[in-house]
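Computed from the coordinates by the stated procedures, all read-outs in this text should not be read as laboratory data. Nothing here was measured: the structure is a model prediction, and the numbers come from that model. Cβ atoms are built from the backbone, for glycine too; each structure is taken alone.
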Structure P
Amino acid sequence: MPVKKDAVKKDRRQSQIGEIWRRLRVNKGAVAGLCVILLLTAMAVFAPWLAPYGPNKMNAGPRLAASSLKHPLGTDSFGRDQLSRVIYGARISLYVGFIAVGIGAVCGGFIGAVVGYYGGRIDNILMRLMDVLLAVPQTILAIAIVGALGANLVNLMIAVGVSQIPRYARIVRASALSVRGQEFIEAARAIGASDLRIIVENILPNCMAPIIVQSTLGVASAILSAAALSFLGLGIQPPTPEWGSMLSLGRQYMRNAPHLTFYPGLIIAVVVLSLNIFGDGLRDALDPRLRQ
């Protein structure tokens, strides 16, 4: 009998995923955005095989050379191949984006679920703290955290992740408030389930749709924040290839070598645009009431 129930749950879950995919693929823009994201992810994973040169190999070509067959995106001031550095930069930027969003989603989601479930004084104290953090621009908050902790990859991910916590806390709190009074929550209390178990097993699973959508959009925001910090010299330090630091290095050569800033800026714009379009399509697919 339990096996049969598990099979029914599995079939139901598969049918729900299939329905979400059916609604998502109708949105051509979202599918295009997903394809770009998958392509860039594959580029990051297979960077050692796709990059024609090492990312830090100096004198791979003439300094500040324009695009050519040998160097499609030109070379930088050290003669390093720009295409190789852009490809390897995808590793750092996507890694920072996903890890930072993971920090923000886990911490912010748990805070939102707790305050939404308990309410009262806990809700007032924690949400006022979230309001204070939201009052500070995300990049400024990340700069303050990196300035206090030091400029390196780990601290960059922590700073960007912490700056995203308030958004997830508010989103999950709203969802938790809408489900905490429903019958299945009362049934869980009646059978003696602890508050932590109710939050983890009943509240959070019902908040997954807005968390997934916000996470998709949050990766784009995290990549922009990481690029901004690296551009200011507070993120990834040279010679590690990262799109923001590549922009910072190329700004002093914008007159005679504009390709140093054009290509990293273009790839950042493409990634952020693709993530935002995919996030909008995913929101519509997860909540068909938003569709016209």
Structure Q
Amino acid sequence: MTAKIIDGVAAAAEIRQELKARVAGLAKRNIVPGLAVIQVGDNPASKVYVRNKIRACADVGIRSWKYEFPADAAPAEVLKLIAELNARPDTHGILVQLPLPPQFAIAEILQTISPEKDVDGFHLYNVGGLVIGQTVFPPCTPYGVVKLLERENIEIEGKNVVVVGASNIVGKPMALMLMQKDATVAICHIKTRDLAQFTILADILIVAAGKPNLIVPQMVRQGAVVIDIGINRLPDGRLVGDTDFEGLLEKASYITPVPGGVGPMTVTMLLANTVASAERVAQAG
């Protein structure tokens, strides 16, 4: 058996086509979804991410604004801008690109964004809402994983799911979202003793630990679904995930590649959350 490689690029393109249709529907009501992106400092990776997000907005018809601050900016300046954007009716989503310079308290910045405009899904309200299934916006990467599983018709209900990685923006919300879909979920991380005793039980194995080659074939049951969220750059410049992709091709039933798997879905779900925010405003109006 050779695993089916889940094409995140194709899935993201399909969803963006659907979003274009929803944006066209909003245009008939004179509403254009709007996303404000705030970047502090000149982190090279952040600049690339922001540029990709702005380009993706244009692709589906979302209006975007980019606000840039120098690395030595006072947190009060950014907080003031967020407060202004919270009050602007043409702005349906607000995103602060991470990481932030050391003078910033990230939690304070994220909690200042209105939960109704927190399209990254990082506000305490949205993260906490995952516990009872009432979040306004789910975090984009876990949301993208759920959409990939649904589009491949991979059953979640009743399945054993192991999530390797317990971050607040991927691992923990991922587990909560799958629990809402009646999966039995175990959360592990790179400090878990004898990690293989957990991963071998997984019907669906989701890995987001940030360590290349963490998961090798003998740790995975035959026919498991493997979702690799990790992105690691090797010394030779290659991008790889957290799993032995080639080794798992003969073991898994489905597997995501890196790059080209979950990555393209993350930005696409940001767009989806922004469009949903504009639709919520349209319904309220």
Structure R
Amino acid sequence: MKKILLILISISIALGQVTTEHLLSGSPSLSLAGSDIARPANAWSLFVNPAGLAEKRVNSAVMGTESLYGMPYFTYMLSGIQFDLPLMRNVGLSVENLSTGYKGNFLSREIAVGFSQGLTLQADRNSTLLFGYSIKAYSVGYGQSAGISGDGSDGRSLGNHNTIGLDVGVLATLRERIRFGAKVTNINHPQMGKANTAVYLPRRLQMGLAYSPYDLVWTTAALTHSAGHNTQINAGLTYEILQGVILSSGVQSNPNRFATGFSYTWEFISFNYGLITHPVLPVSHQVSIEIRRR
């Protein structure tokens, strides 16, 4: 318990910003309204909590795409793979791409390429303590200005910016029924640009619990605080109604949103779907696939 408190104190200093803050990466996380920080699902640990990589059972790969608020000019895609290296275990690579286009014109593109690893700090018959980190290379590129014509055909290139971010996370389990998780995103306070043009990437602290009263059900809860924003409360529930079929639902505050989705697993392939509402904007949908090595 002392180890957990020391790690939490060290990471709680992160509290800025710019670039898009996309909180819900992966259909399993979206369908739980982002309350799964203490229970990331398999390879989705790359995006939810890198400490979960230390629980890896088999090599796997994930990929997904999201329709943001039903707006066709927003495109969000992600993919990742977890595997073992000769001298390193429980590592993974991830790629995220959020782009904006309109009538065939490229307006902006944000790319994050990450390397993650999960480490086991302590493990016995009743409990475990895991630690993980992600090193991400961020690149933000902009299209051309409108120019004299106003359609971008004679505009000027607005350039690109690059930086490196560091995420850290912890997971603690007790008898496989109670789980605690925490993660700090961009703990190194990365910035893009210099002097008066300098902007900072979003920093975020997430903490949560997960509890399973019996094997088929998990309840999850989390707090999410992004620098400069109100703290969000997230809660969710997953229930395996049939073998390989899992239903999920979740809620979020600030803003108030409702999420739901399902997962279907057949042999070594899982198909996931999730949707989440918004008090003003249309519904967002996300679909993803996970492929595991037999």
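Using the calculated result -24500 for helix-only ellipticity at 222 nm (-39500 (n - 2.57) for each DSSP H run of 4 or more, over all residues; to 500), pick out the matching structure from P, Q, R.
It was calculated from structure P.
In terms of distance in nm of label points 7 Å out along Cα→Cβ at positions 46 and 70, which of structures P, Q, R is highest?
Values: P: 2.6; Q: 1.5; R: 3.1.
Max of distance in nm of label points 7 Å out along Cα→Cβ at positions 46 and 70: R.
Thinking of P, Q, R, which structure, once mean count of other Cβ atoms within 10 Å over residues 30-37 is computed, gives back 18.0?
Details: P: 18.0; Q: 20.6; R: 29.9.
The value was obtained from structure P.
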